[in-house]
1. Suppose you compute distance in nm of label points 7 Å out along Cα→Cβ at positions 62 and 86 for every structure in 1, 2: which one lands on 1.5?
2. Work out which structure the value 13.7 belongs to, where mean projected area of the Cα convex hull in nm², for residues 38-149 alone was derived from one of 1, 2.
3. Assuming 0.05 is FRET efficiency 1/(1 + (r/R0)^6) of positions 54 and 142 (r between Cβ atoms, R0 = 30 Å, to 0.05) as calculated from a single structure, say which of 1, 2 it is.
4. Given a value of -22500 for helix-only ellipticity at 222 nm (-39500 (n - 2.57) for each DSSP H run of 4 or more, over all residues; to 500), calculated from one of 1, 2, which structure does it belong to?
5. Using relative contact order in percent (Cα under 8 Å, 6 or more apart) as the calculated read-out, with 16 as its value, let me know the right label among 1, 2.
6. One of 1, 2 was used to calculate mean projected area of the Cα convex hull in nm², giving 18.7; which?
Structure 1
Amino acid sequence: MSSGLLLAAGGGRRMGNRPKALLPYRGRPMIEHALGVLRAGGCARIRVVLGASAEEVLRTAELGDAEVVLNPDWASGMGSSLRAGLDGLDADLDADGVLVGLVDTPGVTAEAVRRVLGSGAELAAASYGGERGHPVYFARRFFAEAREGAVGDAGARALLRAHAGELVLVECGDVATPDDVDTPEQFAALRWGREELRE
């Protein structure tokens, strides 16, 4: 059974210190959309890592049955959130792998999640025009190595580089977009809910 791991702890420094989990998307906090995509895409269980403004997120967003993991070291970068999310996951004997998504990629759709999960590969990532993007999936045997390599803002990059020969890229450019939201300008420029993207 594949688990979903949503990284949503950042403080949005380049966004003017507005946590991206709470940015409005279709009238609700962006974190709700991201969780819905993982659920609809086939993640049986979901962990969500919170950090900046965690209390406000818990108070204002509907997280459903997602397991909440708090990352007190969120300011050190995304790596600490990946480590926090993976900690203890290998003790869950039902977790054969984990699909990692980011809260600030609203163009990623449920269909992209389904494709990556359905690739059958132990290490897979969505690609857009041949360029690697999110979400990323890795099997249980990579959990420890992913934790070790998650330093600063690196996330799973060290793992993907070390096993480039095993990595399967799953083209998703026809059903999703890889754009992330880092700045107010990017947030304003995104065309929310593009009709040609299927969810």
Structure 2
Amino acid sequence: MEEEKQKLDAARINSLMSAVGKSRDIDSFEILYRHFCPRVRSYMARLTRGNRILAEELTQETMMRVWYKAALFDSSKAQASTWIFAIARNQMIDAARKGAHPEFDVNDPAFVPDEMEAADVKIQRQQNAQELHNAMLTLKQKYVEVLRMSFFDGLTHTMIAERLNLPLGTVKSRIRLACEKLRMAIQDDAK
């Protein structure tokens, strides 16, 4: 990016911060982020006495606050760098007050255990998986390969075409035909 190559002096930094504050300019924020993130991380590492994980978390929190509070920045009161490091310092103070322990939301889905699967649902799921497995065994390798790459490896059709050195239309046709063959094989097993 041409703007990144320009020297980031105080006036340019203030200008970028103003652009972020006034119009949520993502490109300006990206330049600021790339410039300040390593500096804030280093500052946080010193304040946390080398706790890299906490320093990284506080750095990310600081940069998020810079994004959300950019409209509050006033270049007549302080330089953007001073303002950003004041936010970083406040983040560290807040973390120290909280004991630097993360607050867990007990209702967060990541912390709520999954409900036990009903036995009949589990058996049906296992039977469906076995039917699919058996149907996959009836397919030619060229169909299994595109299905695996698409559904299990998460590759796009274009990526599959490049990896297999096939036309995109061939990949799409193979996937469509493979799915149809699987559907028919599963239906035949159900009869």
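1. Numbers: 1: 3.3; 2: 1.5.
Of the options listed, only 2 reproduces it.
2. It was calculated from structure 2.
3. Numbers: 1: 0.65; 2: 0.05.
For FRET efficiency 1/(1 + (r/R0)^6) of positions 54 and 142 (r between Cβ atoms, R0 = 30 Å, to 0.05), the value 0.05 is produced by structure 2.
4. On the way: 1: -7500; 2: -22500.
Derived from 2, not from the others.
5. Numbers: 1: 25; 2: 16.
Source structure for this number: 2.
6. Values: 1: 10.1; 2: 18.7.
That value comes from structure 2.
We did not get these values from a lab; they are worked out from the coordinates using the rules stated. Please read these numbers as outputs of a predicted model, since none were measured by experiment. Cβ atoms are built from the backbone, for glycine too; each structure is taken alone.
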